[in-house]
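Enquirer: The data blocks that follow each hold one structure.
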Structure I
Amino acid sequence: MRARRHFAAALIAGAMTMNAATKVTQADFGKMPDGTVIRIYTLTNKNGLSAKIINYGGIVVSLNTPDRNGKLGDIALGFDSLAGYLTPEYAKSSPFFGALIGRYGNRIGNAQFKLDGKTFTLDKNNGANSLHGGAHGFDKRVWTPAMLPDGGLKLTYLSKDGEEGYPGNLNVTVTYHLTDENELKIDYSATTDKDTVVNLTNHTYFNLAGAGSGDVLKHVVTLNADRFTPVDTGLIPTGELRSVNNTPFDFRKPTAIGARINQNDEQLKLGNGYDHNFVLNRNGGGLSLAARVEDPASGRVMEVLTTEPGIQFYTGNFLDGTLKGKGGKVYGHRSGFCLETQHFPDSPNKPKFPSTELKPGQEYRSTTVYRFSTAK
């Protein structure tokens, strides 16, 4: 039986007890071409960690965490102002820095899928395929913000029936909390009035040594996954769930990103590096550990916990130095990595993959936690 996209709220709420951020503040971040003012929200916990999020695309603009010496540093790639996210150069390269991704995270093959016997045609914004919800996905929408009494930030958006080709009016709520346990917690929920598909995620590029400090090839990664989904030339999953045994995709033991990234492997060549969905080893529907990343130089450690069945590991293969980020720093090749928690790419066209269907009367729920600490 195909796994459902909705989860029991009790499982998610009870999976981990968290204290909210101690403070949330807001300020102007810039204006859209039509004059709409975009706001930036700063969540700060009792330990001094901070996360800055804007209501344009739900973008995580910055994330300040301490190194082993207690020095705070920004580990999220992004820009100093809204203008950086609106330039033609950014639109052309489409890195999705820090963005909230939807209605469907990752790729849908041939930009179409069938649901209830009807074929739905999507925007082709990645060759013949649809990527991250289309050319005007959730990452390019202005969300309605609300600061929460517990120190969190809530963003809401109505994705109307037919937007980017998807059926149903989809009401989406995403909340961000920065806990006093040094965790950035993102909760996603959605309801629909027609059968549809949903796959929401966050696309932050991390560099635990500091954004703009160089490549991430020395970062050491562990993934709780025995299998991954190999892809074709368009980076669409073939449908196979392949063992990571004896492949460059075996991260079950801590391994540097750069240790095998240039091996003579067909899948690495297709992705120009790692750009693949990993099938997480899971028991039950609550939060479970998906990944751990450590930067030996700074001592920063990030763990990713999620309710999702998959995680896309992407190593910034298409960053080429043309984009200058915060402080004028250049974002070069493989200068950041992404760990996008998700259901599998192209699931609407792969009946054996966990289902991404959402029906009226159901509620889509998903939670991901990024936990920060340091190693000696």
Structure II
Amino acid sequence: MNQLIISGTNSYKEAGLLLKQLESKKFFLVCSSSSSFINIIDHLSSLNIGHIQFNQFTSNPLYDDICKGVDLFNKEKCDAIIAVGGGSTIDVAKCIKLFCKMKPMQNYLTQKFEDSTIPLIALPTTAGTGSESTHYAVLYYKGDKQSITHDSIMPNYAILDPSVLKTLPPYQKKCTMLDALCQAIESWWSVRSTDESKCYSRIAVELIVQYRDAYIHNNDDKSAEAMMLASNYAGRAINIAQTTAPHAMSYKLSTMYKLPHGHAVAICFSEVLRYMLDNMQNMQKCVDTRGKAYLQSVLSDIAEVFKCHNISELINKFSSILIELDISRPKSFHRIEDIDLLVKSVNPIRLRNNPIVLDTDALLHLYERIVL
């Protein structure tokens, strides 16, 4: 699906023009309840277009919450959706778009996914998930994470306004930046990568490496714009190549230890990369059909962007970045039983994208290094 991307400071004002072009009579505004971006909400509310606001969902969106959004959308007879918020907010909006024309008395997850044709405008307020440019969404059903995939849920319009990043708390900036960085690297080494996705990955990693310090410490316009673009390019990369082991291992870590998603992914990353390096020469372990020489060259390219001479140096570099950002492993008491729960939680389908096989023993070893 073609997507129009609009960027620049105060570009959020373009949303009103898009709604008028779409001839919207009443739009559905999906946003968080924190009102962190009251200027954007006020601007959208001031448009001479009817609207209804929906914010009754959690940071890890629940299926029941999304059902409430679908019911409200249909009750109010809305004809377009705008999402203003982070990845979870955009995911909620995507699911409402996908479900809104399905049978309401039947579980939406069991029905055939089809394009509802409802226009969706996404205005991300964090630089992390790149969800505004992917055809994926995440929700939780009966405690289990459900990945939703359909071409039609990629927003028709993505508005990348760097000014929204100025008010983010430092810890949130760090976590979302690390999520974008891990997404970009994972999609780069993914067995599903293409020349196009690797180009997006490289751009994202280069931008984050160059502007990381300024974004975290200086909060200037140039670094904020660069980080918003980096997040978007990382999103475009995973839209093609998908994520791999660090992301697959992160979800239960996040819920079990109450860690933001980017924090959980980051503490898995170095351990997975070290395991890949140790097992790269094993013909049974390397499953990328392009071969171990290809994988070696990809990892060397990634190391080069970080100005590292080899993969071992890259592992140390990434670990030092986490120390510098004060992103540490969970400090709460850990039980051996937790490891079993973590291992069982990993989605084997997501692991298939990893170029080096991770079996149960490998996951057990990695989680022990991460949390014990």
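Enquirer: Computing helix-only ellipticity at 222 nm (-39500 (n - 2.57) for each DSSP H run of 4 or more, over all residues; to 500) gives -1500 for which of I, II?
Expert: Checking each candidate, the match is I.
Enquirer: Another question, if that's okay. Computing distance in nm of label points 7 Å out along Cα→Cβ at positions 137 and 209 gives 3.6 for which of I, II?
Expert: It must be structure II, since only it matches.
Enquirer: Could I ask something else about it? For which of the structures I, II does the calculation of relative contact order in percent (Cα under 8 Å, 6 or more apart) return 20?
Expert: I
Enquirer: When percent of Cα pairs over 32 Å apart, for residues 41-264 alone is computed for each of I, II, which one produces 17?
Expert: Source structure: II.
Enquirer: Who wins on percent of Cα pairs over 23 Å apart, for residues 57-152 alone among I, II, i.e. which is largest?
Expert: When percent of Cα pairs over 23 Å apart, for residues 57-152 alone is calculated for I, II, structure I comes out on top.
Enquirer: Determine which structure produced the value 16.2 for mean count of other Cβ atoms within 10 Å over residues 121-128, calculated from the coordinates; the candidates are I, II.
Expert: It traces back to I.
All of the numbers you see were taken from the coordinates with simple rules; none came from a lab. Bear in mind the structure is a predicted one, so any value in this text is a computation, not a measurement. Cβ atoms are built from the backbone, for glycine too; each structure is taken alone.
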